[in-house]
1. Could you tell me which structure in I, II was used to calculate mean count of other Cβ atoms within 10 Å over residues 112-119 as 12.5?
2. Could you figure out which one of I, II the value -9000 for helix-only ellipticity at 222 nm (-39500 (n - 2.57) for each DSSP H run of 4 or more, over all residues; to 500) was computed from?
3. Quick one: FRET efficiency 1/(1 + (r/R0)^6) of positions 40 and 96 (r between Cβ atoms, R0 = 30 Å, to 0.05) came out at 0.55 when computed from one of I, II, so which one is it?
4. Taking 10, 42, 36, 11, 0 as the value of P(r) over Cα pairs in 10 Å bins from 0, in percent derived from one of the structures shown (I, II), identify that structure.
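What follows is calculated from the coordinates using simple rules that are stated; it is not laboratory data. Given the structure is predicted, the values throughout are model-derived calculations rather than measurements. Cβ atoms are built from the backbone, for glycine too; each structure is taken alone.
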Structure I
Amino acid sequence: MNHFPKPDETNDYLAQYLDLLIGSLRKLKGVCLTDSSLSLKEQAKQVFEAPYVLLAHNATADPVFQYANKMGLALFEMSWEEFIVLPSRYSAEPQNRDERESFLHEVSAKGYADNYSGIRISKTGKRFEIKAATVWNIMDSDNIKHGQAALFTNYIYL
């Protein structure tokens with residue numbers, strides 16, 4: 001499985017991947033997360049340093065995270081290297097995984113969903129509730145699914 005290096009100047013903040021990720025949201029919902037007058041590299045940097053949480057996992061049978069911006073890494077209390085090898089189901093406690101899985105299947109079928117809420121847990125065991133998240137399929141121009149992403153600003157520690 002390919003893992004992306006941590007976004008930084010040397011890899012253009014993963015501009016090509018971020019273009020796919022935010023382009024999918026723009027196509028599905030008409031929402032633009034960045035200033036489109038900026039270069040792809042500057043847009044990717046803007047997303048990595050943004051004041052919201054953006055996470056993405058791949059499209060494998062047991063999806064693994066492949067992206068988190070700085071806010072996402074801080075919320076989950078993980079380094080980039082730890083986060084991008086984590087099966088995304090482990091972001092939820094065992095008792096919440098079936099509900100999470102059911103929701104992700106719904107997103108797969110519809111393309112996206114708004115107002116998702118769910119309980120998650122950080123590396124150190126801090127529990128928090130995500131509120132009003134948007135979750136969407138990451139699709140390329142050939143309509144091939146590359147994973148799913150989640151965007152949210154609202155969460156509370158429990």
Structure II
Amino acid sequence: MWFEKPLSENRQNWTLDPLVSVGPLEFGMNPSEVESALESNEGVQSNGLAVFSRFRDRGITAYYSHRTDLRLVAVSVDPLIGPQVHFGGEDLTGRLPSELDPWIDRMADGGHELLFTSTGQPSFRDLGILLGLRPNGDRACSWPILLGGEWADSDWDALPIH
């Protein structure tokens with residue numbers, strides 16, 4: 001269909017170490033360390049709400065703390081072209097919500113507190129996992145947002161993630 005984009009078949013595979021790292025990115029890295037790890041020089045941007053680097057070709061947006069000493073605090077993974085993030089025996093990127101429901105239930109039954117944002121996005125604060133959805137034609141795909149550093153302890157509804 002003209003309005004539905006195919007999921008990339010050439011995605012990298014990344015593993016999440018909750019609140020510590022995702023793939024080659026460690027929470028607390030500075031922007032030049034993130035660029036080096038992703039082998040791309042995109043520079044830091046600000047939209048007045050957030051300070052970030054968008055690596056469009058990699059499907060990654062890296063968010064930094066607002067201090068003058070910028071440190072990686074969140075990673076947003078594009079559901080269509082970003083790397084496949086693995087955690088808890090499940091692929092988290094680009095999945096249909098119905099495919100992730102059993103995993104979400106297992107994680108909640110396993111002692112991780114399942115919370116929902118004001119917009120209904122499931123999250124596990126103790127793991128730094130927020131699962132957003134991105135429309136793709138008549139479907140929606142899972143869009144993992146992974147948090148560490150100071151943002152993991154913030155009000156997730158107030159985070160400037162887009």
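1. Comparing all candidates, it corresponds to II.
2. This value belongs to structure I.
3. It traces back to II.
4. Attributed to the structure labelled II.
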